[in-house]
1. To which of P, Q, R does the computed value -1.22 (log10 I(q)/I(0) by the Debye sum over Cα atoms at q = 0.20 Å⁻¹) belong?
2. Determine which structure produced the value 22 for relative contact order in percent (Cα under 8 Å, 6 or more apart), calculated from the coordinates; the candidates are P, Q, R.
3. Between P, Q, R, which one scores greatest on mean count of other Cβ atoms within 10 Å over residues 8-15?
4. Quick one: distance in nm of label points 7 Å out along Cα→Cβ at positions 112 and 128 came out at 1.3 when computed from one of P, Q, R, so which one is it?
5. One of P, Q, R was used to compute mean count of other Cβ atoms within 10 Å over residues 72-79, and the answer was 21.1. Which one was it?
6. If distance in nm of label points 7 Å out along Cα→Cβ at positions 16 and 32 is computed to be 2.9, which of P, Q, R is the source?
7. I have -14000 for helix-only ellipticity at 222 nm (-39500 (n - 2.57) for each DSSP H run of 4 or more, over all residues; to 500), calculated from one of the structures P, Q, R. Which structure is it?
Structure P
Amino acid sequence: MSYEAVARRYGRAIFEIGKETGTLSNLAREIGEAGAMYSASEELRLVLDNPLIPEAQREELLGELGARAGFSEVTRNTLLLLARRRRLAALPEIARQLALLVDQDQNVARAVVTSAGPLSDGYLERLRTELERSTGRKISITHRQDPSLIAGVVTQIGDQVIDGSLRTRLSTFRENLLRT
């Protein structure tokens, strides 16, 4: 089941609350952590999504989890509301939608840089500077390694992909040779 529409509505509401209270970055971090906890634990999902478990027990568990994690009252109330409305399964997508709204508000773009091997911090910093200059936005880089690239770097920002990998160059070269 896709929770994208539900997640957009809740994400927008949480975003507005965070802006009004001046706690947007903290709220986004907490919702992200809650979404990660929910996604990571099958046991937790089974308990929280089980209709046979009384609502009071679910709420008590969520309250305890929120207190242990040090979540704010707004985050704990959000989790309780999602539980009452049987929308906890949308929590990871809500966290993702909220992160997108925060990035948009702060003019941040997320780039995924994939290389065949490790990249130096200096290289990543130069790449970040160049991407910021070309996009006009602050760039947050996530680095991944994929040995199948052979060499080079593939950078993805949203839907835009800049492919400078040797694998792609070789593939293009091969296709050109086959066409001639």
Structure Q
Amino acid sequence: MPQNVPSFEELLSAARTTAVHLEMRDTYGVPDEAEAVALFARTGESDLDPDSEYWHEWTAMVRETTARGVVMRRARIVSEPVSLYTRYLHSMTLVNVSAGELVRWLPRRQASDIALPGNDFWVFDDRIVLFNHFTGDGDWAEPGLSYTEDPAVVKLCGSAFESVWDRAVPHEQYAV
């Protein structure tokens, strides 16, 4: 990762009002999830313990961030019928929600008229965008992150997120 790209943790800890995340892939293939996805594929089970080794760093960050008054929202655009990976994500999203994130799901066919950036992203306080870059197989690309404060890019990403959010189904109501 280039030196001039702040880490996700730095950006989240500096957020004062909002942190929004848009995910647009049907499958991710990052190594730290491989074992958990394989277990889910075999058994339908996933780690729902917010204090487990897998989750504890994330849930601690979310709790600390939301305790400061930052609203964290995550939206996922998904193809239907959903992929195995999407079923895996859906099964674990209760942990995100219980930690303080708001999560919604939008079927891809309902996003056809939304101008979307080419990569997943986070927008912090409507002023900073952190893009996540993945390979075709869903692993982290090199570099995995890029960062911008360009007002036009921030506006595009913020608008895309809000358009998706407005149409999306709250996690509690979305069935896979």
Structure R
Amino acid sequence: MSIDLALRATGLGWTHNHRGELGVGVNTIWTDRLTGHDRIHHVLASIAAAVKCGPDLVAIESLFAGKGKGGTPLRLAELHGVATHWLWTKGVRYQYVEPQQIKIYAAGNGNATKRDVQAAVTAEYGHLTHVGSEHEADALALLGLAAHGYGVPLTTVLNPKRTRAVGAVQWPALGGAR
């Protein structure tokens, strides 16, 4: 499973639905009218529903380290902290992945724009699921990267840059204690 956490719209990606049935999918959790605890609760409830499939790992896009307006960086860090703590309390293993590695895996370029990533992901995975937003594209690229990291790529990847992005992440061993 993969999560692209954001304040207004969080992207989720999965290889199994909440009933555990195999199938690649993505969704956007829209929170643009919610703030504070209401937003956090809405995102966590959606993550809780998604992890019912019992993922071995949840790949999460790392925090954006750039400057934001007002309290945006703090609110985003708060959301990340609460979400990862919740996953930890439920015994769900998670792994942060840097945005640059996701962009390289998706589009072959660590400086790719959101639009570039969405176009590349739609071209690569559009036959598996509908990619309706940039948030879903990020989540699906992250899902593809994680699946490839564990030896089960969702599609054939021949671009050496994209393959190197897989090796740039320290994927935890699966099984046993978290």
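1. Derived from the structure labelled P.
2. Details: P: 22; Q: 30; R: 26.
So the calculation was done on P.
3. On the way: P: 19.1; Q: 15.9; R: 22.8.
For this comparison of mean count of other Cβ atoms within 10 Å over residues 8-15, the top structure is R.
4. Structure R accounts for this read-out.
5. On the way: P: 17.6; Q: 21.1; R: 14.5.
Derived from Q, not from the others.
6. Clearly, the read-out refers to Q.
7. Computing helix-only ellipticity at 222 nm (-39500 (n - 2.57) for each DSSP H run of 4 or more, over all residues; to 500) on every structure in P, Q, R gives -14000 only for R.
Values in this text are rule-based calculations from the coordinates and carry no lab data. Everything numeric here is computed off the predicted structure, so don't read it as measured data. Cβ atoms are built from the backbone, for glycine too; each structure is taken alone.
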